[in-house]
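Participant: See the structures that follow.
Read-outs throughout are calculated quantities, based only on the coordinates presented, and are distinct from any laboratory measurement. Only a predicted model underlies this, so the values are computations on that prediction, with no experimental measurement involved. Cβ atoms are built from the backbone, for glycine too; each structure is taken alone.
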Structure I
Amino acid sequence: MILKRWLVGDPLKTAQARHERLSKTIALAIFSSNAISSVAYATEEILLVLVLAGTAAVAWSIPVSLAILFLVLVLTISYRQIIYEYPEGGGAYIVARTNLGDRPALVAAAALMIDYVLTVAVSVAAGIAALTSAIPSLFIHREALGLVAILFIIMVNLRGVRESGKFFAVPTYFAIGGLGLLVIVGTIRSLSSYGEPPPAIDHIETEAFTMFLVLRAFAAGCAAVTGMEVISNGVKAFRQPEPKNAATTMVWMSIILASLFTGISWMAYHYGIVPKPDETVVSQLARLTFGTGPVYYAVQIGTMVLLVLAANSAFAGFPHLASILARDGFMPHQMATFGDRLVFSNGIIILGFFACLLL
């Protein structure tokens with residue numbers, strides 16, 4: 001019991017629940033880390049497909065990126081409408097249950113919950129991979145490091161929504177700032193006389209260029225929109241007025257996501273960057289922009305932190321969705337019960353358990 005109090009903190013009174021709700025700035029850090037972290041690899045996913053048709057096909061990365069930006073706009077408008085129409089949260093599950101019935105709603109809920117588990121496992125694995133790339137001696141301990149990272153995120157979330165938000169806000173904004181600096185400086189230099197693009201690397205054409213290949217690149221690049229639904233699932237975590245604050249945060253997140261994705265895609269096109277097996281596209285861009293000095297490493301560390309913290313947005317969305325399912329009788333009622341720190345502790349623990357198994 002003493003250990004629990006030391007790790008999680010003293011119990012909070014139910015009357016304090018309103019005070020545990022999130023401001024827009026803290027909520028942005030918690031709910032947007034998954035979506036914004038996708039810019040670290042979305043452009044790379046597009047290029048990995050296009051380069052199969054040779055280096056010349058990489059020029060199609062710009063039209064594909066523009067199509068994805070349009071999709072971001074459509075999703076932003078749609079989720080804002082969902083937030084105002086269904087302020088109790090629940091996202092796709094609530095929309096499907098209201099308009100289509102229980103079975104389609106449960107399919108949507110199951111898909112979301114599986115996505116949350118995968119988000120935690122994949123995000124942590126990606127972050128640990130970045131760490132072991134920088135420190136190869138840790139490679140043999142990657143599974144243990146991943147488990148420690150998940151357990152740490154579980155513990156912080158069990159301490160309460162507001163406390164976890166404050167804890168994760170600083171590294172999240174540090175990471176966003178690092179990527180933002182890369183995009184601003186890199187874009188200015190790409191549009192000015194700072195340096196010339198590196199010589200193009202010829203890739204052997206392994207697949208004919210067709211519109212089907214472009215569609216595959218679009219599908220791969222849609223990784224950029226993963227996690228955009230989290231805010232609509234957790235409207236009740238916001239301070240009053242919940243719908244207005246959630247909708248505003250949704251717009252902020254989309255602007256940041258679109259800006260970073262556009263900048264990285266443009267820079268990759270301008271400099272003729274193609275994916276390498278031993279270096280990410282973001283790393284190549286940061287090295288071209290800042291050299292290999294402290295700023296380069298700050299961007300890399302920030303990217304790694306953002307990838308790991310993307311898992312935290314799942315810990316914000318999964319428990320809220322599980323509580324709604326429990327309220328509707330589709331999950332055990334314990335999932336709708338607050339823990340000592342006024343969070344859905346059972347949902348947090350179950351999500352962490354399955355993510356650890358998958359990892």
Structure II
Amino acid sequence: MANNDPGQGFLVTEKLVKRFDEALAVDDVSLSIGRGEIFALLGSSGCGKSTLLRMLAGFEKPTSGRVLLGGQDVAQFPPYDRPMNMMFQSYALFPHLDIWENVAFGLKREGLPKAEIRQRVGEMLDLVQLGPFAKRKPHQLSGGQQQRVALARSLAKRPKLLLLDEPLGALDKKLREQTQFELVNIIETVEVTCVMVTHDQEEAMTMANRIAIMSKGRVLQVGSPEEVYEHPANRFVADFIGNVNLFEGRMSVDEADRCAATTGIGEIHIGHGVSGTLNMRMAVAVRPEKMQIGKSRPALDKNVFTGKVKEIAYFGSYNTYILAASDGTQVRITESNTSRHAHSN
């Protein structure tokens with residue numbers, strides 16, 4: 001079984017910085033990634049995640065800092081001297097070669113014996129379930145199949161580290177959802193350490209053991225999908241991961257085991273202490289699915305507010321309600337589609 005304990009530090013970046021003239025693309029990034037871990041760099045366009053991945057691959061040299069792989073500093077090594085492979089968003093398959101030849105390409109360049117090449121290519125095509133398609137050209141395959149060919153080619157050289165640049169970005173939504181699980185199963189089967197770049201929150205949450213949230217070249221939080229969703233480190237992370245209601249207010253109760261904030265929709269009680277002082281400005285983040293909508297006020301009326309339903313969006317398995325609170329604040333509530341509340345103006 002793969003050891004994805006980050007304390008093992010199989011891949012480590014130490015104070016990694018990258019400048020392009022005066023532009024600071026990556027700012028003092030230190031990460032520790034465990035052997036066999038699937039680690040996602042998540043952020044919006046221009047946040048520095050792709051530049052960081054390219055430094056890991058050797059396509060960009062750090063301005064300062066170190067990249068350690070298995071304890072060895074590889075920051076100054078060219079890409080071809082690093083025991084890693086990178087799979088690009090475009091897949092970069094050779095259109096004039098069949099699938100077998102595409103997977104074998106890197107092995108032939110390394111000068112491996114023909115028998116070993118046949119064995120490795122066969123193993124990889126079986127792993128990605130494309131053995132029967134070995135003689136087809138890339139244009140004769142679906143997008144998902146092409147993606148698996150690119151993955152097989154990347155894994156055929158048995159890299160210690162696999163780098164994925166927006167691996168599912170070229171697929172439509174339904175195929176992307178299906179391929180997420182296939183990709184994870186393949187990576188876990190070969191027990192390779194994997195770092196992936198994506199702007200898709202769902203993709204990162206589904207595939208990765210841990211996620212690094214990036215903005216303006218810096219890492220704002222590292223944690224499991226559950227940690228970054230349920231316990232965001234700051235307002236940016238809360239707002240970036242999934243949907244969230246942010247209620248501005250001031251701290252009105254400050255006790256060891258609980259606190260409360262006075263906001264525009266009323267007093268919001270929080271069941272654990274928050275470091276701060278009375279009357280301190282704060283924002284309370286509440287996920288839409290953590291709220292419920294009803295026509296009557298419950299007996300236990302803490303964390304209850306009144307409002308009017310302004311919009312209902314139907315998404316099949318769930319509904320989203322947009323409410324206007326008494327102070328005009330818009331509140332988003334999501335409920336599973338077991339019942340649908342009437343629209344009331």
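Participant: helix-only ellipticity at 222 nm (-39500 (n - 2.57) for each DSSP H run of 4 or more, over all residues; to 500) was computed and gave -7500; which structure, I, II, did it come from?
Facilitator: Source structure for this number: II.
Participant: Using the calculated result 19.1 for mean count of other Cβ atoms within 10 Å over residues 24-31, pick out the matching structure from I, II.
Facilitator: Structure II accounts for this read-out.
Participant: Now for a different question. Out of I, II, which has the highest value for distance in nm of label points 7 Å out along Cα→Cβ at positions 104 and 248?
Facilitator: Top value of distance in nm of label points 7 Å out along Cα→Cβ at positions 104 and 248 goes to structure II.
Participant: For which of I, II does relative contact order in percent (Cα under 8 Å, 6 or more apart), calculated from the coordinates, equal 15?
Facilitator: Label of the originating structure: II.
Participant: For structures I, II, which has the highest computed value of mean count of other Cβ atoms within 10 Å over residues 32-39?
Facilitator: I
Participant: From I, II, which structure was P(r) over Cα pairs in 20 Å bins from 0, in percent = 29, 56, 15, 0 calculated on?
Facilitator: This value belongs to structure I.
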